[in-house]
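Heads up, there are several structures right after this.
Any read-out appearing in this document is the output of simple, stated calculations on the displayed coordinates, not a laboratory observation. No experiment lies behind these values; they were computed from the predicted model shown. Cβ atoms are built from the backbone, for glycine too; each structure is taken alone.
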Structure 1
Amino acid sequence: MSDGALFAGPAMRRLRKKEGLTQAAMSARLSISPSYLNLIERNQRPLSARVILQVVNEFDFDPRSLKEDEAIGGVDGLARRFADERFAEFNIDRDEIAEFLASAPQAAAAFARLFDTAGTSVADADDPLIQSRVEIERWRNHFPDLDVMAEELSDELRLSRSDIGVALGERLREKHQLAVRILPREVMPDALRRLDLHARQLQLSEMLSPASRHFQVAMQIAQLERQDEISSIAGGSQFKDEAARRLFERHLVGYFAAALMMPYSRFLRACDATNYDLAVLQRRFGVSYEQLAHRLTTLQRVGQRGLPFFMARLDRAGQFSKRFAGASGTTILESDASCPLWIANKAFERPGELCVQNIVAEGVDSGPPQWFTMARTVEGSGAAGEARFVVVLGLEARLAGDLAQSRGVNLGEAEAQPVGLGCARCHRPACRQRSLPPRGAHLQFDNIVRGVTPFQFGRD
């Protein structure tokens, strides 16, 4: 199937039945043959642009509903849900998932909604962080309207031909009568940014790096100029509480800021021209490694797609504080803990250095198994060494051959490091790094032989 092909048989069939038309009657109104309409409804032919225009002209119809699978993340989104350990015994593969989505998209959407709201524990379903993350993944961390608005503002400010900090500061001064002021740490000990409308100042902590200062100014511009659009996107989501909506809005503000600093078309051209050289991209756009990693997960514009990266941020305990699967289809972030054998954890031992690793994700029931991953330590905003995290980027190994960072790395599967979903969800029997037995495993004991790992187990 080509990237632009649109298969929407079930949606067309529902429209026809809603209008009370036979295939012959509907095909006549669309100026196509009944046999062609029959093939479209059976998903054996894609909808052409001409047919889509005819549907829009002939019926009171929103063409966005033809891509209803996008709302649940397509096949990748369903695959992430079916990867839950509760479905492991069914051995559902991607072909079955694709068939389910193509033949019964509304049933698939109903399953996705049920899973998202009730498929986890009650505590998880009520957790505002999880609610916000589920909504971000529903969009696959791509908000095209915000990208367009940010690009337009970037062109207006001529960010490609001027110092970004100066341009952003001038925007605040000229449009909003606000000055940017850098204040000492002792004046702002517990804040990074503060809007003082009485003094007409946007106050920033001196502990912020230049890239972080620019990002904070861009976020303030987003809140001042695009809050209505951001609130509209967040308002269309079905959040259970206000905290989840506010977290989602905060993500959208940051998304706009990143899109302003790295406008979509220019940024994607630079990615292609440099083979996604992270160091070059950081310097060219004046951004931090973490800001760059975020942006790389969002490049999903129709007809202008970037490589499908995932991104996560971990602390020293292996806990995720951020994770965005984007369009990668990965399920290796769907765990409460990360594998200590993954470079994302080992990177703490090599601060400031970009560490790479070719991995095979074990214990994953769907999605590509082999990944090229890159990890580097970062400091918390304004932390000056007080807080340290690792930000990891990942790309399916088969797509990573031309990356600047993969030069000299053997991407063969035989050379890949097996990585699990944390000990409690990993069934590798001989892992010397294991600290817990896998959930659901039948522990075995031998009084004669002591193995090299603390637990021996089998499946019930």
Structure 2
Amino acid sequence: MKRRDWIKINGLGLASCFLPANKAFSYLSNNQVNTPNFSSSEFGKEFLWGAACAAYQVEGAWKLDGKGPSVWDTFTHKKGKIHNNENGNSAADFYHRYKEDIALLKQMNFGVFRFSLSWSRIFPTGTGNINKKGVEFYHKVIDECLINGIEPWITLYHWDLPQSLEDQGGWANRKILNWFQEYVSFCTKEFGSKVKNWMVMNEPAAFVGLGYMLGYHAPGKKGPYKFLKATHHACLAMADGGRIIRENVSEANVGSTFSCSHIAPYRDDSVSSYKDAGAVRRMDALLNRLYIEPSLGLGYPIDGLPALKRIKRYFKPGDEERLKFKFDFIGLQNYFRVVAKNAIIPPFLWAKQISAEKRGVPMNEMKFEVYPEGMYKVIKQFSKYNIDNIIITENGACFKDVVQNGRIHDKERISFFNSYLKNVLKAKKEGAPVTGYFVWSLTDNFEWSEGYEPRFGLIHVDFNTQKRIMKDSGLWFKEFLSEK
């Protein structure tokens, strides 16, 4: 399989480079874009608008000022693991340029900055001794946000586990629960007086599935048993983390984020559609239900994917109650639709994804389908749970941006946001409890196993010089959000 072909879980792609939308409006000129037929004010005065990033993808400074190695430092330094053998050693150099990037965020009229903490920058070996310079760095980032009138929203875990903990089994070792508790407890006590909005984890389906079953992401482990162990431990840790935040931070707003996809059957004839409906149920259990339903008190979705019953062997007394936690909000992250077909292989899922290319539907350069309606459909699906507050904590598109006379005229990306925001607004007007939307991402960054080629940012980064240029999509948000 070529590096550009995303590895798949039983035929199901779990990607971090997502779908663009159909062109929804065109340029008036090279420098001006038609405004959409809706305004940011329609979302309401209290609606949250933000942009997001993750520590490993932007910070760089991978071994500076006492930081310890993470699994992504180790993984990216192995030849053949990353597109073009790139790594995040320098990334977007946010470690030194955070003031510039936060100022650009403010210029675009965003009110929220979502960023993650690097566990190994704070605890170089995962537990024990604290790296004071790492702690000071995050205080400076938080303070810079507050000075600029930006709300800091912290993600505690965005995939960069300290390597020393992975050497002991990582998420497949139940001791991770104690390690994670120590980390969360310190961070919330240290930063909780300044930060009230917290996310425990980012997309456990991705870091567990790609990191502990397929080996495509760090730490590069494979096998169903590591996957099931890591799944159970991640779900327990997510609930544990929520309880610690609530205990340590007064007036805390506690959430966690989940990747999600609208899943549709491939065939519509009577016999085959019945079989494909089963494939949809199994994929829905794996992609959309597996990590959120335990916290809601529903347990693991064994009814939808019977193979998950094997996870029970990793339960200890009290785990069923320990899994439960009532989050204040749920972060949804949606970029593509999955079209499922019944299949006899592989036996774990009995289903496979039918690619956009094979179906002949509109798709982006990464060969993922253009389907902005999927945003509306997953919001409606998750609104059926007992969830009071949904925030779109990531949404964006990657394109090959071209710098022309110091500008990036990324009309495809503007079209993407126009189409997706229309669907968010539609769901909200129908009563869905959607209260915020965070763009992925603030700047171009290191996009995991795909390296630096995919560009998601509203801010273009020249990774040779670290020069920043606000793209037309950033200017579009600046105008769009001026009305809020």
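Brief remarks follow.
- Which entry (1, 2) yields the derived value 12 for relative contact order in percent (Cα under 8 Å, 6 or more apart): 1
- Source structure (of 1, 2) for helix-only ellipticity at 222 nm (-39500 (n - 2.57) for each DSSP H run of 4 or more, over all residues; to 500), computed value -10000: 2
- Mean count of other Cβ atoms within 10 Å over residues 190-197 derived as 17.5 - corresponding label from 1, 2: 2
- Distance in nm of label points 7 Å out along Cα→Cβ at positions 54 and 310 from the coordinates reads 2.6; which among 1, 2: 2
- Identity of the structure behind 1.00 (criterion: Rg/Rh (Cα atoms, Kirkwood Rh), calculated), options 1, 2: 1
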